[in-house]
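Just so it is clear, none of the values below were taken in a lab; they were calculated from the coordinates. Everything numeric here is computed off the predicted structure, so don't read it as measured data. Cβ atoms are built from the backbone, for glycine too; each structure is taken alone.
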Structure 1
């Protein structure tokens, strides 16, 4: 669903300042950037994710074999595919992200622990599935793409149903509608241009309930770019760049915002 960036920045760059590091002898301890996105017993894994050590976080999170572990594994696989993987391996990593999310969905109804935003594991699991499939779909064949479009919408819709105060799936729905509009498939799947603004406005009203603020603004900027709302796209992307980066994902998204602003300028120039 999202524009695919070949290499936003090299993986080594992200270790600069994104999570707090406290020297302990010759070791450095990674700490979760507050507020946490996962229960406290996953703090070490969340810190790895925050520092951009996505493959390591993925492997270790899978070993937990519980709902929150699979959710974190899905997040990690998605981000590894988006930001660090070679083009040839991205499809496989997005598939791994979707598989981990499905495992989380199976286990989530029995999981009572929540993170600081009070979003249930089940809501996060469905969001993780929508997010993974939304990126996997760009690599799938036409028949598979047709099957996945409704699965993506259903995953985000279920996440919203389970946690209406969680902004991230609203952004996913905005992207779903924007992608459909840009690809002229709305007669088949029911996407609508006006719904992009509806979902983005709802996400904006709930922004304080998400740790992934910069990603939300960049995704919103991208969604508006897809539907030709250049003013809103510009606002979202510049807001993202004005928001301090706290995690590796934030820093990668800053770079993505800069590239999208360049694309926005080209489209504006072409329209004159």
Structure 2
């Protein structure tokens, strides 16, 4: 069974486009959450672990629309061409240091910003990747810093960081880096279609990599373009997203049934 890390970044400069995109993605989050709730009971906010300490569990869908302040550390991999980040950050008047954990990447800091978006847990009935099964569509809003404003980020709070990470990251009030998810032979082509839809209709500079960069985009772009020509921008955008949700539901149902059959030892 193959495994792949899918990473993505991009910037949506127009606030209205961000709001429209998030409206669509909340529908995806609600659908994924509905499947997750059929698979496992609702968990309490605080769950016990074996060592007797409590760990904060995460909601299946986390919505964000709030300011952040303090020591905000940001990884250069949130931009599409990370090697150019040091020069671009210096020109923009932002501090830059090398990331001691990831050679070739850099870090910068802000004192205040706003986060707007959602982080959702993607339903997989096999539950193969706890903690690595989430998709972040959270936008960093900081109009005073155009290089960073409107970019997609993954928000990692202190509770979600690891002890071996550099002290600067561990001690940050918020650490923002490139969103990513781990997939195992499930929803991979669908993920390409989702990102292609986002890029075609709403975030022109969206970048992602599965096995290849922008995987599947040339094919999906042709399909979206034809539908847009036939039906117009708004109708095409809505109809193709409806199709994305329907395809997600088909995959979720098929794999759920397959897992149930395997759990019964192959008996139909």
Structure 3
């Protein structure tokens, strides 16, 4: 590294950035190894194989649809939408070979979708089970009162894999979403600012939908969600689903966020 043009403060800052990057890389590799068990990798391979099988017939179907639609308007009754390969009823007026190709495509799509859903569920379960590895040494505990930019900034610079965040009446277990996007697309997501918003009606509706599902995860633990000194021990519990949380650190400009996953909660049980 060329350091002659940098002040000692700048050099230390650069070193810190490099250290954080290396730490995040190690956390990512550790998590990746833990969630990609042989069973999950087998399900992933099966899903990928069925995807390629579907794509091969879908390519033929799309080429046929393009030719078929070439002289038609989207308002013509015989016009075929590309989505017909995954869903929808087939126009009985279309020639038999076309209908057969569409039927085959839809069948292959359904088989892929079923396999991919099974794979995704198994993957998300393994991600949630990372909660079971939380310890005081590998986690940082913060609360969500007031501005949370500093909370997620502290979490990022701590180089700890887990954040225990006091929010929604309990302590949830949060990790940075360091996995490729398509593997962690979750059904439930919200921004930190929306979660804390108390005025906007549209946001309130979105927030309520999120919290309705989120609180179902907490129901089984009931009274064990709060600690009491000297008589209870903290026990991490994975969620059935994983939840996407978008939040800002001090380095994010207005409107930009980092993605996190809520994967479980801390419960407190008598020793």
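In this comparison of 1, 2, 3, the computed figure -20500 for helix-only ellipticity at 222 nm (-39500 (n - 2.57) for each DSSP H run of 4 or more, over all residues; to 500) is attributed to 1. I have 60, 38, 38 for Cα extents along the principal axes in Å, calculated from one of the structures 1, 2, 3. Which structure is it? Comparing all candidates, it corresponds to 1. A value of 22, 20, 14 for semi-axes √(5λ) of the Cα gyration tensor in Å, for residues 112-255 alone, calculated from one of 1, 2, 3, originates in structure 1.
In terms of distance in nm of label points 7 Å out along Cα→Cβ at positions 72 and 240, which of structures 1, 2, 3 is highest? Intermediate values should be presented prior to the final figure.
Numbers: 1: 2.6; 2: 3.1; 3: 4.3.
Result for distance in nm of label points 7 Å out along Cα→Cβ at positions 72 and 240 over 1, 2, 3: largest is 3.
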